[in-house]
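Chemist: Structures for review follow.
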Structure P
Amino acid sequence: MAVGTPGSAPASGALRVAIIGNPNTGKTTLFNALTGLRQRVGNFAGVTVERVEGGFQMPDGRRITVVDLPGAYSLAATSPDERIALDVLRGHDGREPRPDVVLVVVDATHLGRNLFLASQVCELGLPVVVALNQVDAAAARGITVDVPALIHELGVPIVPTVASRGEGLDPLRRALVAAATLPAPTPRFALDESAETTAARYGWITDVIARTVRQRASASGSASDRIDAIALHRLGGPILFLVVMALVFQAVFSWATPVQDAIESGVLGVGHAIGQLVPEGDLRSLVVDGVFAGVGSVLVFLPQIALLFAFISVLEQSGYMARAAFLMDRLMRRVGLNGKSFIPMLSGYACAVPGIMATRTIEDPKDRLATILVVPLMSCSARLPVYTLLIGAFVPAMPLLPGLDLQGATMLAMYLLGTVAALGVAALFRRTLLRGPVRPMILELPPYRWPSPRSIAIIVWQRSVLFLRRAGTVILALSIVLWALATFPRTPVAPDAPPAVAQETQLANSALGRFGRAIEPAVAPLGYDWKIGVSILASFAAREVFVSTMGTIYGVGDAGESALADALRAERRPDGTAAYTPLIAVSLMVFYVFALMCMSTIAVTVREAGGGRIGWRWAAIQFAYMLALAYGAAWLVLVVGRAMGLG
């Protein structure tokens with residue numbers, strides 16, 4: 001295997017590598033394969049674009065740090081993502097050190113398109129290594145790349161790799177170390193990207209491809225083409241997409257149950273054991289009714305969140321996510337956007353924060369801002385605990401179709417409701433505050449490929465750790481505060497009063513109860529009591545806090561999520577009627593579909609919408625319209641449901 005790496009790097013001193021490439025080249029998969037779990041997630045200095053930094057160690061002990069730059073098609077800096085990448089590579093970022101070596105990932109199946117970015121990187125005065133990725137897919141399509149000839153043309157080390165299977169990683173690591181001792185490649189063009197320069201660059205690329213790439217003639221289309229005949233069909237494509245999403249949400253609800261039950265049993269066991277060790281009193285109440293009732297009630301939803309991220313990763317890495325954007329382009333154009341906006345919206349299913357960050361790939365400022373404003377309407381993973389609790393408590397698992405029951409269908413309906421609302425609101429913004437022409441979408445459809453289990457595992461692990469970190473910080477702190485508010489001031493009760501009466505009396509007269517009754521008139525038109533009102537306000541820190549707050553209020557202690565569901569079903573109003581009904585549960589879920597109960601999302605909107613007063617203005621518009629939509633939709637569900645005799 002030709003690498004072109006004469007000499008060797010010294011063993012001392014850390015080496016900083018920046019990895020860049022076109023979208024869909026396998027850049028992230030290669031980054032994960034190189035660094036494994038030795039990664040940390042943060043933001044680039046001064047911006048809210050997510051930066052994943054990892055590293056590995058060479059046999060001689062030398063530490064290599066790798067920074068994953070945003071995907072880019074060129075360094076023309078027409079989008080915020082490209083500007084960030086160019087600033088980091090030029091050392092103009094301010095606080096981000098300039099890399100010692102740049103690793104450019106190119107797709108062997110689309111080498112011509114990828115060489116445009118690679119040739120630009122070679123003009124920055126930095127040592128460069130090229131990873132010729134997906135050589136297995138190229139071979140399957142009859143494409144052969146003459147690597148030694150390509151090394152001669154580019155003047156940089158080139159290492160063939162198959163990132164999804166971990167092939168070529170050791171030669172690539174050695175090439176990165178060796179490249180630090182090599183001179184930067186000789187620039188061929190100026191980085192001004194005038195029309196003349198761009199034309200000359202494309203002419204050079206055409207000549208390079210003619211000298212280095214051979215493709216065997218094929219009598220039939222590729223496997224990707226045959227799959228796309230179904231996946232991109234005008235009628236069959238949308239139906240397939242809906243079926244895929246239905247299966248995803250049914251699986252998230254049903255497959256996670258065994259693991260969820262195991263976690264709940266573990267939380268119950270630990271909570272019971274600790275409760276027995278701590279003497280009865282305020283400290284025991286804090287541990288059992290505060291910490292375990294709050295944090296424990298949220299931890300049980302970790303399997304569902306992990307499954308959701310796993311499915312989204314599979315859809316992205318397989319190449320189907322790009323097809324979904326292509327399918328949605330026609331619909332998106334009708335609402336004033338293009339299919340490129342649908343990718344950040346799909347990312348919003350996992351979390352609105354990276355979804356809003358992903359809008360940096362959208363060139364048009366009005367398209368980008370409209371997408372930012374509607375991404376939070378996509379039901380994120382933080383809503384899963386709310387949906388799961390209410391569906392599990394009030395929606396029966398009645399079979400509807402093979403592989404789909406009423407619980408899974410209800411979950412799917414919440415996600416579809418948010419998606420439809422996002423499209424409608426985007427249309428309204430693009431016809432009023434953000435009026436402007438719709439740009440055509442240019443999107444490369446990658447070939448279908450098997451997702452990398454290792455890469456999926458890393459992504460799921462990272463997101464699970466972030467969830468657990470939030471459970472151990474934000475949710476823990478709020479659970480302790482809510483326990484204190486629900487416990488003090490103490491209210492004397494008769495010694496012979498039943499425990500349930502004593503608990504209700506204490507709660508009603510506590511600081512939390514008094515505050516809840518003060519805000520109850522605001523939520524009463526929706527059929528909610530003060531306990532729901534307090535839980536909604538607390539969930540502004542993070543939506544899943546709704547569940548932990550309810551667990552603290554109802555004092556389920558270490559009894560787990562099933563006990564909380566039982567408590568909700570058993571709750572009665574003063575007149576003896578059920579406080580929670582299936583209609584109230586649906587109304588509450590609809591409220592959470594629309595309401596922007598997330599400080600992190602507001603913060604990232606402020607930054608991404610322009611920062612300062614401009615950013616705060618758009619964030620205020622976003623929060624206000626979503627709250628109005630949530631309140632109005634929840635009220636409408638209640639009124640229509642009662643008119644239909646549903647409770």
Structure Q
Amino acid sequence: MGEIDKGRIAPRALAAVLRRHPTLRGLAGGRRGAFTALTLASYPALFAAAVWPLPVTFAVLVPLSYAAELALPGRAGAALSRAHLGATVRFLSRETAVVVLLARLAPGRPWWFAALAAGLFLFHGLRAVQTWLAEHVNRRHHQMPVVTRNIDLPALRIPPAPPRALLTWRGAKLLYLDALAVVPAAAAAPLGLGWAGAAGAAAALVLEVTAVIALLGHTRRSRHLGDRRRVLAAVDEWVAAYRPEVVMYFSGPVTAAYQATMWLGTLERITPRTLVVLRERHLAAALGPTTLPVVCIPSSVDLMNFRALDGVRVALFPANVGNNIHMLRVPGVRSVFIGHGDSDKEASFNPYTKVYDEVWVAGPAGRDRYLRAKVGVRDEAVEEVGRPQLAGVSRTSPYARGAAPYRTVLYAPTWEGWSDDLFHSSLAAMGPAIVRALLAEPVRVIYKPHPLTGHRSPAARAAHRKILALLEASTGLPHLAVTGREPTLYECFNEADVLVSDISSVVSDFVASGKPYVVANVAGLPPERFRERYPAAGAAYLLGPDLAELPDILRRLDVPGEDDMAAARRALRAYLLGADHPDPLARFEEAVRRAAARAEARARSLGLEALAPSARD
């Protein structure tokens with residue numbers, strides 16, 4: 001019994017150690033644990049085969065050890081690094097083992113294993129040089145103090161960036177080049193061909209030397225880009241000559257770039273000169289196509305000392321983020337929150353919004369939303385400017401024009417939000433069931449999820465994948481899943497006869513089409529209470545969690561005169577989006593000019609006349 005007890009106690013003690021130690025706990029169990037165990041076991045096995053020596057066994061184990069490294073999950077590799085068993089240590093262990101093997105097989109002829117050892121030593125030295133140079137050149141080209149688009153800077157003489165592979169192949173990635181020496185040495189050892197490993201090491205060194213020489217050339221050509229003041233001064237000079245009157249200021253993760261992108265077309269069409277100012281490097285590439293000049297200034301100190309912005313009179317903010325403070329503090333600038341779509345979600349009446357001088361909404365619904373919420377936004381600060389982006393939204397569809405033999409239903413759920421109890425998104429609770437029910441009807445389905453779908457919720461990610469699988473498996477009509485930028489949301493609107501969505505700006509924008517829309521009532525609230533809480537659903541057909549209403553909704557929309565919500569949609573359009581006349585773009589531009597005039601008056605009162613754009617003429 002005592003032996004049995006000891007046998008039971010040992011595993012329990014090991015399990016307790018694994019639970020207490022976060023690194024070991026992360027390595028234990030599942031696929032990650034299996035690959036970690038395989039990787040770690042390969043190295044002592046290699047060393048044992050080298051010392052024995054067992055050259056054939058060693059030759060078999062070498063490719064297996066490389067394969068285990070390649071298959072090792074990233075999180076397991078990171079955990080091994082925290083346990084001081086990083087990639088460099090592991091690769092050096094394999095290299096040491098092959099040198100030991102050659103030494104054991106040819107003790108009287110030390111030349112080949114000595115040459116291999118020297119080659120591997122030089123290889124790691126050159127690897128360090130190449131890595132340093134690649135990081136240095138990458139900083140020069142891709143981490144300048146300011147990133148620009150649509151701005152010509154001939155004074156900086158920015159050379160072409162090196163090939164991407166030359167910059168990304170550095171550090172741990174270069175370790176795999178040692179296979180040029182280790183694999184031939186292991187394969188040739190049973191045949192007594194000791195020179196194979198040294199020849200492979202020489203080949204690896206030639207590649208490294210070639211890369212280092214190329215990087216040295218790029219380092220020389222880009223050395224002036226390391227002059228921070230010179231780079232900032234060149235961009236500042238260009239922007240000052242451009243004399244921007246309006247700035248669209250945006251900060252956020254790459255997944256939120258759509259919030260700024262939706263305004264680019266509008267800002268390109270207004271007369272006041274507009275500059276886009278970004279704060280994160282990744283946004284410069286993620287931002288949609290535009291002809292507007294774009295500057296990205298990551299450093300708050302650099303931004304606050306960027307004097308070319310002194311003449312700006314209006315700053316437009318599409319999102320409420322902490323980095324906005326760096327623009328809000330600039331004196332003489334009229335701050336305007338334009339948001340990224342009106343909706344009945346809490347984001348459209350965020351208390352943060354009261355920091356701005358003005359809050360622009362599409363129609364009376366936006367004004368009422370702030371009044372009801374009582375979050376500190378003054379009524380006189382709210383201005384109704386319409387939704388200029390909706391000019392291209394059609395009030396018909398290919399089916400209505402006779403160009404398609406089937407109706408199209410657009411399912412465009414919002415994302416899960418930051419809290420599980422808001423019931424904003426139908427995706428996790430109802431999404432697959434909605435798509436399955438639509439696929440059972442004679443309609444084409446377009447599925448366009450919110451760009452942030454699955455950002456926080458595993459359930460939302462799982463539902464999204466299930467919907468993609470349903471659409472892929474469906475045959476017959478040309479169903480479509482839109483997971484990228486194209487086609488755009490408004491292009492999907494123009495294809496659709498009916499929208500199925502959640503409480504979000506998608507619903508408010510779709511009202512511009514005048515076509516029927518269905519809103520998911522995820523929480524199962526009574527219809528009267530739901531419409532009272534979410535005015536954008538005032539002209540919607542409501543869909544409960546059991547989808548019981550869906551067949552009748554689709555049937556009624558097929559019968560002329562059965563669309564009970566048509567009149568309500570016409571009335572709601574003006575309430576949500578403002579009047580059609582004057583044109584929303586003209587209204588928006590006029591609002592920009594009024595804001596600039598107010599800013600100019602305030603600048604004079606503060607004694608900032610010299611900063612005004614007119615002072616530079």
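Taken together, the values in this text are just the output of simple stated rules run on the coordinates, not laboratory data. This one's a predicted model, so the numbers in the text were calculated from it and none came from an experiment. Cβ atoms are built from the backbone, for glycine too; each structure is taken alone.
Chemist: Taking 1.26 as the value of Cα Rg over 2.2 N^0.38 Å derived from one of the structures shown (P, Q), identify that structure. Don't jump to the answer; show the numbers that get you there.
Modeler: On the way: P: 1.07; Q: 1.26.
The structure behind it is Q.
Chemist: Comparing P, Q, where is mean count of other Cβ atoms within 10 Å over residues 500-507 highest? Each step should come with its number before you reach the end.
Modeler: Details: P: 15.6; Q: 26.0.
Looking at the calculated values, the largest one is Q.
Chemist: Moving to a separate point now. Identify which of structures P, Q gives the largest calculated value of percent of Cα pairs over 15 Å apart, for residues 132-179 alone. Working shown, then result.
Modeler: Numbers: P: 49; Q: 55.
Going through P, Q one by one, percent of Cα pairs over 15 Å apart, for residues 132-179 alone is largest in Q.
Chemist: 50, 40, 39 is what came out when Cα extents along the principal axes in Å, for residues 332-483 alone was calculated for one structure; which of P, Q is it?
Modeler: Working: P: 50, 40, 39; Q: 59, 40, 27.
The read-out comes from structure P.
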